[in-house]
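Given below, in the form of structure tokens, are the structures.
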Structure I
């Protein structure tokens, strides 16, 4: 694999996302979460996947995909939690 350092980076980032998703799921609040941050990270992963598809497709693509799916899950939980917060305020 000629992208070993890229793979290590993505694995390290990927280890953190389940904890973030768990926090979003259990807290039921958007406190401590930034939608802008999540969207920027998602854009980064999509850009990485696009580069792999267009210029250098290899197995690292799937690490980008897994990370992008985890960030997407956190984004969806952000909207769920925001909806729950709005309901509680009414």
Structure II
């Protein structure tokens, strides 16, 4: 499990949005039944993906609480807009 809490929450949010918008397709009256059926199948896949991500987030949470895993803080070292990192023009 190489995911972070933030990346898992981000992925869950994206899948939830996809489910929401795919559900909108299921209730459309101006599309074919085949289209709606395909969207229902996709919703099933998306829900499975969401459940997998939620399970992984829950496992990470339990591992952190039990002390089996520690969360790491990754620092960002931004070099742009910092004059110290600019090469000098000759």
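All of the numbers you see were taken from the coordinates with simple rules; none came from a lab. Predicted, not measured: the structure shown is a model, and the values here were computed from it. Cβ atoms are built from the backbone, for glycine too; each structure is taken alone.
Given a value of 2.8 for distance in nm of label points 7 Å out along Cα→Cβ at positions 49 and 65, calculated from one of I, II, which structure does it belong to?
On the way: I: 0.8; II: 2.8.
Going through each structure in turn, the value belongs to II.
Given a value of 14.0 for Kirkwood radius over Cα pairs in Å, calculated from one of I, II, which structure does it belong to? Could you put the intermediate results ahead of the total?
Details: I: 14.0; II: 16.8.
It must be structure I, since only it matches.
Quick check for you: by relative contact order in percent (Cα under 8 Å, 6 or more apart), which of I, II is greatest? Display every interim value, and only then the final one.
Working: I: 44; II: 30.
Once relative contact order in percent (Cα under 8 Å, 6 or more apart) is worked out for each structure, I has the highest.
From I, II, which structure was helix-only ellipticity at 222 nm (-39500 (n - 2.57) for each DSSP H run of 4 or more, over all residues; to 500) = -22500 calculated on? Intermediate values should be presented prior to the final figure.
On the way: I: -29000; II: -22500.
Checking each candidate, the match is II.
Matching task: 97 is the computed value of volume of the Cα convex hull per residue in Å³, for residues 33-80 alone. Pick the structure from I, II.
Numbers: I: 53; II: 97.
The structure behind it is II.
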